[in-house]
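**Q** In structure tokens below, several structures.
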Structure 1
Amino acid sequence: MAHQVPPLPYEYSALEPYIDSQTMTLHHDKHHAAYVNNLNAALEKHPQLANKSVEDLLRDLNSVPEDIRTAVRNNAGGHMNHTMFWQIMKPKGGGPPAGRVGDEIKRAFGSFEDFQKQFNDAGTKRFGSGWVWLVRSKAGKLEVISTANQDNPVIDGHHPIMGNDVWEHAYYMKYQNRRPEYLTAWWNVVNWDEINKRFK
């Protein structure tokens, strides 16, 4: 079955004032949809891949035929990244993390505030388009990393726990070139319940 864009788990305006309704509409209905459409078009050339999940495709990119490998990397990555992104946000979110992920963040980074600072710094310094992530590394440690374009950390063997989109399409209509302001505001919509599920 062809890959599909999942519906938003809330209204387009639900994350106001931190993320505006117009951005959410374009981001979900146009940008995410384009990744899914492009992925499906690439996979049509190799029907034997039709039943593979995006995660399986990305974890074993070298097994993807070379003629579509770049398209799969970019578009399966875009699909996987955005599917997570909608889920780890919610209206009236934010605050300090509770549960196991909160405990592990304190253990790994010293405090939630130190983690936020490192996460925001990595997102600010990502040159061009990309993502900033909290991952469990191949070595089993919590780390903050950033990736270019739509690359997902599973490509390098990491487990992505949470990530923020720092492509301009994620914030430009409201924040223009003020990426650090967007990164700071984003913590007000973080869905720690969902992130705890991903952590487990």
Structure 2
Amino acid sequence: MVATASTMLPLGTKAPPFALPNVLNDTSVQIEENGSPAHLIAFICNHCPYVIHLLDHLTEYFNQLADDGISVYLVSSNDIDKYPADSPDKMKNLASEYGFRFPYLFDDDQRVAKAYQAACTPDFFIFDHELSLFYRGRYDDSRPGNSMPVTGNDLKEALGRLLSGDVPPEPQEPSMGCNVKWKPGNEPEYFKS
């Protein structure tokens, strides 16, 4: 596995709009100002070792956030022809197995990944109540094989600052993971450089 870092979309960027199918219940989910104090978007997939490494902790934490009124969206954008483990049926199985209480969205044409300049799985973004980017970066410093415990501390600190009216944390460290699996000919320019 080759480690790929986040592109680090500029802070203050307005969340690109989307409407994507939620594999859990076949509804369409869109990001919008909805009274939530924060919107957390994570680009993940089923098969990536970096995602699997975080999944138990991430699910428990994200379920708690969703229960507390934070808008949580997980998005999978991988090419399912080459990576069938990331297909909507398999996504639904994974979400059921782990007990997701938040949407798991399928970005079939990869437009949403491109709009957010997602580069790796996992890739995390926190937007405020007005959908302005407050944080982009890593969950924490734990990686497969580095013996660091999974805590979510980087993401938790950023969200805590947002909810308390503080300024964004600095520095913000990029996430690290497997690259988004682009469809042939669909690799974005920001990813090639």
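No lab work stands behind these numbers, since they all come straight from the coordinates. The shown structure was predicted, so the numbers you read here are calculated from the model rather than taken from an experiment. Cβ atoms are built from the backbone, for glycine too; each structure is taken alone.
**Q** Here Rg and Dmax of the Cα atoms in Å was calculated and came to 15.2, 44; which of the structures 1, 2 was it taken from? Kindly include the intermediate steps, with their values, before the conclusion.
**A** On the way: 1: 16.6, 49; 2: 15.2, 44.
Going label by label, the one that fits is 2.
**Q** If you rank structures 1, 2 by distance in nm of label points 7 Å out along Cα→Cβ at positions 53 and 181, which sits at the top with the largest value?
**A** Working: 1: 3.9; 2: 1.9.
Structure 1 gives the largest value of distance in nm of label points 7 Å out along Cα→Cβ at positions 53 and 181 among 1, 2.
**Q** For which of the structures 1, 2 does the calculation of relative contact order in percent (Cα under 8 Å, 6 or more apart) return 25?
**A** Corresponding structure: 1.
**Q** As an exercise: distance in nm of label points 7 Å out along Cα→Cβ at positions 37 and 61, calculated from one structure in 1, 2, equals 2.4. Which structure is it?
**A** Structure 1 accounts for this read-out.
**Q** For structures 1, 2, calculate distance in nm of label points 7 Å out along Cα→Cβ at positions 69 and 117 and state which one comes out highest.
**A** 1
**Q** If distance in nm of label points 7 Å out along Cα→Cβ at positions 149 and 173 is calculated from each of 1, 2, which structure is the one that comes out at 2.6?
**A** 1
**Q** Could you figure out which one of 1, 2 the value -7500 for helix-only ellipticity at 222 nm (-39500 (n - 2.57) for each DSSP H run of 4 or more, over all residues; to 500) was computed from?
**A** Label of the originating structure: 2.
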